[in-house]
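Values quoted throughout were computed directly from the atomic coordinates according to the rules given, and no laboratory measurement underlies them. Computed from a predicted model, the values in this text were never measured in an experiment. Cβ atoms are built from the backbone, for glycine too; each structure is taken alone.
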Structure I
Amino acid sequence: MPALTGHFLDDQRYDLSRPESQEFYETMLGAYPKASSAQRLLAASGIDNASIDFAQPPRDYWMQALEVAARSGCTRRLAQNARSDRLIAAYHPRLDRLMGVSPALPEAPSLAKDPVVWRGEEVVTGAQETFLDVAFLHNGLCAAESVVRLTTATEEEKAFYGTGFLIATDTFLTNYHVLHDRNGRPVKRVDIWFDYEIGPEGRLRHVECYEGDVATIVGDAAHDWAILRSKKPIERSCRPLSLLPSKPVAKGDFVYIVQHPQGRPKKIGLLHNEVVDVSEDRVQYLTDTLPGSSGSPVCNELWEVVALHYRGIKGDTAKGDICKNEGILIERVVDGLTARGILQPAASR
């Protein structure tokens, strides 16, 4: 296998484990969704179109095209030609960054910790143990199967990304603001992608697509939740996530979020993930999220949903406050779903 070089555009293998490679793939997919325009750009970049199957969906032929481009050393030329295309001017700033010396978005800084006090031959480095049973990994993968990427289109034809998850065989929970525009009107279209993620072999998995039935959208702006049903039955065996955690979430707990940050392939946030505050309606935590993560399930170590993620909160440095993320306490969402007749009262379930 050819060795990777410093810049992803110069690699001879298209490595989707690199965030900048994922972002460039998403950029090409968004800028050139039609086979005809993709073929013209690829041909102009010296890439052999004959080795690419354009009968596939765009997400598949672009993945194949980037692999061919990398093997032939043409990925950088492809990016340069796209940057010269005035028809996709909206993508030029992103392409400028991706072609730069530091193409990846900066990572969030780690929080400083108090010095560890030595009390023996080995030590728990934080305020509490963080050991997890190995079953945590298996159960997390099972839970992740029910998490989907949502792509919405408004009346103004603007597209947005969000995250959602199954709570019944054909019903998805996400945020109200994911399924409504700024005026509170339901979106015009919703595309639901299962399995948009990098598999263990380093390649994108085959995506299973469904269309949401926008006529079924029901939600509550105050607690920022909404549900949506698919137009067709969900033909897969993944189990819906339960909204009835076995224990309440508390300050000092750790929470884990499966999500599609920036609409990228499915990720999991599980580092510096402490819960820092819990109120009657909200849960605040340090787990990483980005735009596109809205509507993600916030789970405890048993992979029970304890909150519905919906936003980040800017810290007030003058008061010594830190930046954090926030979710709606799942009990408030359940109250709303029950009041609308979507869920049965807990006593009868």
Structure II
Amino acid sequence: MSDILNTRVNCGDRHVFRVLCGAMLCLTLAGVGAQAQAGAAYPCPTVRLVSPYPPGGTTDILARIVAPGLSKGLGTTVIVDNRGGASSNIGTEFVARSKPDGCTALLGNNTGIVINRNLYKLKIDPVRDLAPVGMVASVPLVLYVNQAIPAKTAPQLVELIKSSPGKYSYASGGSGSPQHLAGELMKLDKHLDMLHVPYRGQGPALSDVLAGQVPIAFDTTTALAPQLKSGRIRALATTGAQRAKTLPDLPTMQEIGFPGFVIENWYGLFVPAETPKALVDQLNTELNRVLHDTSVATKLAELGSRDVSGSVAQFRTFIAKELPLWESVVKRSGATVD
């Protein structure tokens, strides 16, 4: 094209020159318009998706389910970075203090975002210092035991614990986690003498229950799905408002004498608070696209999650409602940081 322009200018044909320049401008604008319709290119060659827990737990599982779809949709590489410790506070703080350029995101949950602020003296405020992008999953917990425990039902487990005060313990993925609070509420409701054993994530906690080191625990349907299918653990009840679709024969805690005992673990995508709105909206769009992908939706449903896709504003409103709820649960349970 430049050779043609040079030829026309040298010949003094200014009219042809103007026509060709106009044509080139139209082609350029058409290309820009097509690019805009296809969606702006994401500015990061690599996105670090931080899971604030060790590998093997629910957060890690969910991060690895959505990461491939996000990579494809954003046209970049999304890597899962496990930064466990301090009941998710280490990974959460890392993301909150990261550069707000869209290149670092958090797969957080209710523990790190709305619960820990009632238990720890945090160096950051997760609600203020992180921008919500969208919810990824919401799943009930399951009360489960090692197969060596003779109790076949939750009421039988309560009687077993009462018969030997101080003998039994329960595991959780960390102080202040929903799994910890579920155990404390169970103790409070039935006046049980049972020791809490916190771990650095639900993966290690589950491993020790499977090994018989700790006999009792609560965990999500997501993390327990393989063990429930294989029969390596015994599930006694769920903590949802209704029975889990994936475990229809398992009663809820409310059904077996724990009125008002409803706890769900939710998970969402977050970025540093000052991340440009355009990038937050782009991430939300791609996240919802991933969640609506048939294969991903099937995986999440099999793990016990309901459809939680929605806008940034909807997620922000949801979090605002969760703040007083979990403050009340912490106070009622009497939970403290061990």
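Out of I, II, choose the structure whose coordinates give helix-only ellipticity at 222 nm (-39500 (n - 2.57) for each DSSP H run of 4 or more, over all residues; to 500) equal to -6500 when calculated. Answer for the origin of the read-out: I.
So FRET efficiency 1/(1 + (r/R0)^6) of positions 236 and 268 (r between Cβ atoms, R0 = 35 Å, to 0.05), computed for just one structure, reads 0.75; which one of I, II is that? Answer by label: II. When relative contact order in percent (Cα under 8 Å, 6 or more apart) is calculated for each of I, II, the greatest value falls to II.
One of I, II was used to compute semi-axes √(5λ) of the Cα gyration tensor in Å, and the answer was 36, 27, 19. Which one was it?
This figure was derived from I.
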